[in-house]
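Just below sit the structures, each encoded as structure tokens.
Values in this text are rule-based calculations from the coordinates and carry no lab data. All values derive from a computational prediction rather than experimental measurement. Cβ atoms are built from the backbone, for glycine too; each structure is taken alone.
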Structure P
Amino acid sequence: MRTTTTFALFFACTAVGTGCSENGGGAATKTPDSFPYTPAGCSYSVAAPDGTESLTMSRSALGALPSPKHIHVSWSGAPESTFAVSWATDLETLATQVVYGTDKAAVEAADGPGAGVARQLGHTMQLGSALFANQKMRTHEAHVCGLSANTTYYYKVGGPGAWSAVYDVATAPAPGSAEKFKFALVGDSRSGADIFAQIQEKLSGEGVDFEVFSGDFVDNPQNQTHWEALFDGKSGSFTTQQMLASRPLMPVNGNHDNLTAYYVGQFALPQEQSTGELAQGEEWYSFDYGNAHFLMLDSEATDLSAQVDFMRADMKKVDRQKTPWVFAVFHTTPYTCGSTHKSDSDEPRAKWQPVFDELEVDMVLTGHVHNYQRTVPIRGFKPGTTDGAPAQATANGVPVKGSGTLYVVSGGASGDLYGVDPPASCYFSQVTEKVHHYVVIEIEGKTLRYKALRLDGTELDKFEYGK
């Protein structure tokens, strides 16, 4: 649902990003006067979530604590040419700018646009909760577009007198590129800031290019102190922000996120709204990275049928010769070995597995159950049931020539752990373990390398297969 508020808007940038320019503080090239708006140089529009208490484009005000915090990057547009950055400040600080370029020293020295340094202006929102009236927050969001593929950019956010440190963020390879990349799967942090920080430190060492998050960031999504604790997490001298400010994190809605304003308002995601979709288009979405396509779904929706139409329409745009890998990411798993949340699996399995079979999705990446699980490849149902039929597999339980889809549960990013039955107890299970963990997936051309690791770095699952 779109929120429309009218106010003045002024953009400015330089030649590092295409689409607009400013000569040392001259007149801006665009002055839209309403919300939603199209950020300068971008091909998409940006809306604010329902529940936003106020919106502003003012750039000068600084409060008592103007230093940006909780800085994290994501994509609202094409990963090879854009990035979006979100952050928080005190309520009175309205300065909302990002300066960026490929020269780190130039960005560090910049107080605005100049030689080799561009500036993009964003918007700021005040968010609040009816349940916690004293926990209002100020979130900021800026979108940078027109970038070169496979390029590292340096940026800082805030404004004169209140700049953040400088961080690096890299654009994706060109679409369809066979170049190697890594991404991580984590889920169900559920307010466990310390363990989540440890995982972020491990992922930083793994050199992942981005993360997908399978839902449930915090226990109570309307309690801003829970979000504060998660973003402020530390592992020794390493901070969660060090990772999230440099490597895009792309989440899906979990039952504890519940599409609240605090969830939707703190993550800048694609907003191409489809039939039946809430959260101004951020309820479900897709993106490409290199030669992989990601279907980011909402298993917590009241009716899952609308996303069947979305998936089919979306996949018609995907050339599987250029983009052979397809991953579906959502919260509630269709397959779990154990009693916890078992009945929750019925609807996503019945409604969505036939579509995953039809679209030949390679892996389904989920959370909700706080442990680690991986199935054997599954394709179709056993006759007269909605129980998945195991497909042809190797001894390690991976597909033979794309025979079926692997279903992964990764709900161990710091929430309280749930018991899980041994694989022999469930006909579809290959690996199960009650453990905090993270998953790293490497794609190189038509080869996939997968590993799931415990917090101490030991491997609990590992395999490789190709198309």
Structure Q
Amino acid sequence: MSPKSSLPVINLSKCWQTGRGTLVFQASIFDPISSNKTKGYLTLDASAKSSTVAFSTDKPAIELKATGVAAIIRKYCSSCRLMNVALSPNDHDKSFFRLRLVSNATGDETFIVVSDKPMAEIDFIVNRISLCRLQSKGTFTVKKTPSNDLLEVEDFDESQLQLWMSSLLSPDETDHSTSRRDQSEPLSPHRRQARDRIARRLKTLRKTLDQDLSKLPSTDTIKAAKQDAELLSSNLWRLKSNSEELVVDVTESGEGKKILKLNPTKTPGENLDIFYARIKKLERASKLQGERVAAIKRDIQSFEEALTRIRDSSVPLTDGEISQLLSGLSLTKPKLAITPTRAVKSSKQTLGRRFSSSEGAILILGRDAKESDQIVKAAKSSDWWVHIAGGGRGSHVLVTGVSSKSPLSPSLLRPAGILALHFSDRSKAREGDVYCTRRQFIRKTKGLPAGLWLVDKSETVLIRYDQEELADIFSKEIRDGIQRHRPKTP
């Protein structure tokens, strides 16, 4: 096929395979006459007695993996072009057709041979060596020399290749493939997007169904559990303390020798309760899981019907009808109502009561135990922490905005200590000892109640104050970013 040929150009990229002898290529077809490019999937199927090749604009609704044969093909021709096709002669005892590919990156030629007889299989040939052979059971062999007939058969001429491509892109659809749609009735972008969303959800639902079916307790499992419980109940008198198992002979069980595993740390009655609890659990799981499986099956049926309808380009659907179809399948995202809201202040601005200082530092006071924990957890490791010493309830005070290398100055320690004492159970005395340490030297372990912290290292300072000093500190409180309650100037 020359570059100036009027034949469509088929480019193949990624390759996947299934567990039943099928290869799927991500493909695009470019028509040089109309300059149209159609993206889709080329399927090579050797899962049945007769192998097939089909092109589909929709990704096959089967589980695809890039393992085994697909991984080898990706290695040698991850991006390639279909150059030509050849069929086996009529008098040949082996029925096959051969695809000749060329790598767009390296220019190397590779061959894929899809055989019908004597058995359905797919060969991937590189440098006259079959690197892998995919069969109907999904198995493959590595590095076998193919027969010369596969390589020496003549390629199609341009007219034959045109006929083969026409049959490949025929509008007739089969169960395993979807051909290129009639160009006179293309799907709208909105419809294609809806189709893809439905197909993806349908694939997920099918996987979920397989997983749920594997978890569904069978009737045989429940029946066996009931029989074990009945055997244990009728032979409970035989059990001794610390028994690890109960052996029931043929005459008693009627089904041969039966061994019931027991918990040696439990009494016979407790072991029997365990057996009946297992029955109850299995029955409940069977009911709930069965309801879930039935619901998933109903969803799958709804999605399959919707996908069939939206794929059929002969059925006209407006954008409103498509949106309604998606809404019925719960595939539309709900629109969030945008309502005017009041501005929410930053938690760093509203957390705790705040007091300014002449040195530019900020003193943060927790109003209660929960808020005290919040300001301590949000503090930097170099911030200073002040709290009443010797036990007792009181607010935590954080001093932030100071140098991480210098000690806490008395002009900051004193107001912080006064606040810690005033908002504690020692406020009436107007004096007491306070802890003063860096945030990094206190910690909270799991289980400690709100407001309670462990102090690993701290300095203890005695502070006495009067009402005037306390009032001066309150005059420097910051509310909504504004310092209020300033003392009146004489």
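Remarks
- When distance in nm of label points 7 Å out along Cα→Cβ at positions 248 and 368 is calculated for each of structures P, Q, structure Q gives the greatest result.
- Looking at distance in nm of label points 7 Å out along Cα→Cβ at positions 376 and 456 over structures P, Q, structure P comes out largest.
- For FRET efficiency 1/(1 + (r/R0)^6) of positions 152 and 272 (r between Cβ atoms, R0 = 30 Å, to 0.05) computed as 0.00, the structure of P, Q it came from: Q
- Computed 39.1, 120 for Rg and Dmax of the Cα atoms in Å - originating structure among P, Q: Q
- Given 233 for volume of the Cα convex hull per residue in Å³, for residues 312-431 alone, calculated: source structure among P, Q: Q
- Here relative contact order in percent (Cα under 8 Å, 6 or more apart) is compared for structures P, Q. The highest value is that of P.
- For helix-only ellipticity at 222 nm (-39500 (n - 2.57) for each DSSP H run of 4 or more, over all residues; to 500) computed as -3500, the structure of P, Q it came from: P
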